[in-house]
Structure I
Amino acid sequence: MNLQDGAHTAFRVVGQGPLKVLLLHALTGGPDAADREGVKGWLAPLFRAGKPFAQNAATVWTPNLVGSCYGSTGPDQGENFPELCTRDQAQILAAWIHAEDLHFDALIGGSLGGMVALELALLAPGRFRVIGVIGCGARADAWLWGTNEVQRAILESESLPDAEAIALARRVAMLSFRTPQSLGDRFTAATDIRGWLAFHGDTLAKRFTRKSYLALLNAMDGHDLGRGRGNLVQALSELRAPLFVLGMDPDLLFPRPIVEELAEAALAAGVRCRLDWLESIHGHDAFLIEWDQVEAWLRRVIQEVTPCAY
């Protein structure tokens, strides 16, 4: 798929500051990274006054990945929507960037957004001065495939209505987004965790679609930066910007070896790469919880292109 095939990406632009940022969302995120009337942004604390993405500090483009359901081309718009991988999603963004002749100081992405950011950095070299990815690796592994397959089996069940299928799949996902310690410290009764899982499942069911959920799980499963490029080191040798990687420690969904593999391959390819760890009991979701640590990391990334800003 590409723009010539009629695919398009919806996006928002927030702020009027000098730092130019392309920010890519996680699995069920969307173009609303900052708060707006009636909508809570998924990265809102970092857009507030004095923060890295404040209105006067940065101009932030937040596209909705193709396959999602917030305005971009996706499976809800018609039949025969192709199965996507992260490279397909990045190719559509790259076509948009080239068509508009856009350049950015920073490309930032988390989880699925980090996977797409890695692909995009290879497909649009010279368009970004620094790359920052959070909670992802250079490829999907068997654990991610298995976790996604359980969700997929629920979503593909013909016996479940859309809302129930989405809610049940999300309950499964929430267990991989957190850690046993995170849940153990918070809940002391089975009924408590049942209510928490139900809340998150029902909340997603109200704002997402079944087909988009499936499309994005498939995109994650197909992620492999080295595919068709020789190997991972050869692929990363094409990067034209320093790479900053933030892993969660611990993280059930993208465990430490997967994140380390990405950083080690980048260094082997001659890329200037820095690997940092966000330490939290909350697991994969920590990058949406531990705002102080995320902000500190983000400031290090930004200093790469604006060394006097902080």
Structure II
Amino acid sequence: MKRFFALSRTMHGILDLAAPGFSALLWLGAFPQWQVIAISIFTAFAAYTAIYALNDLVGYAVDKEKFARSGLNEGYSVEASDMRYPLAQSVLDYRSGLVWFAVWFAAALVGAYVLNPFIVFILIAAAVLEAIYCLLLKVTWMRMFVSGLVKASGPIAAVYVVDPQPAPASLLLLFAWILFWEIGGQNVPADWNDTAEDKLIGAKTIPVQFGPQKAGLVVLTALTLTVILSLFLPRLSPLALGLPYLAASTLAGFFLLLLPAWNLYRNRQEGRLAAKLFDRASYYPLAQLVIVTVFVLLR
């Protein structure tokens, strides 16, 4: 099973569950019924398991080319495993990976339909966008915006679990917050960590196309916008989230996003700092979930 969980980057996928959890809890201002929570956790786990597997399935040929030329890089602590990219390393056959994806995607579709049939369309759109994102590796650096759409699909779907008719303007705020976090804390740092390999295959990413100085500026700007937008997130909630919440949220943003982003920008030749930022940023949604949970419990 380790090969299959490596295909789906399960540790990272589990961390990603925090973003939809935070979004739903913030939006509702209370815990949903336990049945809803149970189905939502299962559905989200199935969806992330399937989508991450799809990434490697669609990008199989490129990954094979990349690692044939340069070998497997160190990766990040949240994804550290000798079995990373099991398809490209030939420790898992493609057909088995495809079946794994299909089973989990089908399970996610069933769960989505039970929670809110509209979420089925969000899930399908996320899968299509993930495939497009992989196919754009050698086409354009602007694929990072596609990655943001994929990552935002989970939190937006979570909102539809607790609110069948959410306000579009509020959804846009939530989307922008996730988008900038994904760009600055996940997508560009991940590409930065793969710069040497990506250059060999002609990939078009921010670090490859524009160099470390501009890549560092993109990261710092995106994560600064993330923290600024987080100050407006209490408007999405019926909870009275005052200064204590804003202080806790901002501190989480400072230590998990801004500080490692500044260190990367200042010492941009140290590529390992990109992986460090990726790791820290991966825990940001979890920190936000813990913070809002405390305020819900104190309500």
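Consider the structures I, II: one of them gives 1.00 for FRET efficiency 1/(1 + (r/R0)^6) of positions 44 and 156 (r between Cβ atoms, R0 = 35 Å, to 0.05) as calculated from the coordinates. Say which. Show your work: numbers first, answer last.
Working: I: 0.55; II: 1.00.
The structure behind it is II.
Out of I, II, which one gives 3.6 for distance in nm of label points 7 Å out along Cα→Cβ at positions 28 and 268 as computed from the coordinates?
Working: I: 3.6; II: 4.4.
Value 3.6 for distance in nm of label points 7 Å out along Cα→Cβ at positions 28 and 268 corresponds to I out of I, II.
Given a value of -23000 for helix-only ellipticity at 222 nm (-39500 (n - 2.57) for each DSSP H run of 4 or more, over all residues; to 500), point me to the structure among I, II it was derived from.
That value comes from structure II.
For structures I, II, calculate mean count of other Cβ atoms within 10 Å over residues 116-123 and state which one comes out highest. If you can, show how the numbers build up before the last one.
On the way: I: 25.0; II: 16.8.
When mean count of other Cβ atoms within 10 Å over residues 116-123 is computed for each of I, II, structure I gives the biggest number.
Given that FRET efficiency 1/(1 + (r/R0)^6) of positions 84 and 212 (r between Cβ atoms, R0 = 25 Å, to 0.05), derived from a single structure, equals 1.00, which label among I, II identifies that structure?
Traced to structure I.
With relative contact order in percent (Cα under 8 Å, 6 or more apart) as the yardstick, tell me which of I, II scores highest.
On the way: I: 19; II: 25.
The structure with the largest value is II.
Please compute distance in nm of label points 7 Å out along Cα→Cβ at positions 36 and 60 for structures I, II and give me the label with the greatest value.
Working: I: 1.3; II: 4.0.
Sorting by distance in nm of label points 7 Å out along Cα→Cβ at positions 36 and 60 in descending order puts II first.
FYI, it's all coordinate maths here, none of it is from the lab. This structure is a prediction, so every number in the text was calculated from the model and none was measured. Cβ atoms are built from the backbone, for glycine too; each structure is taken alone.
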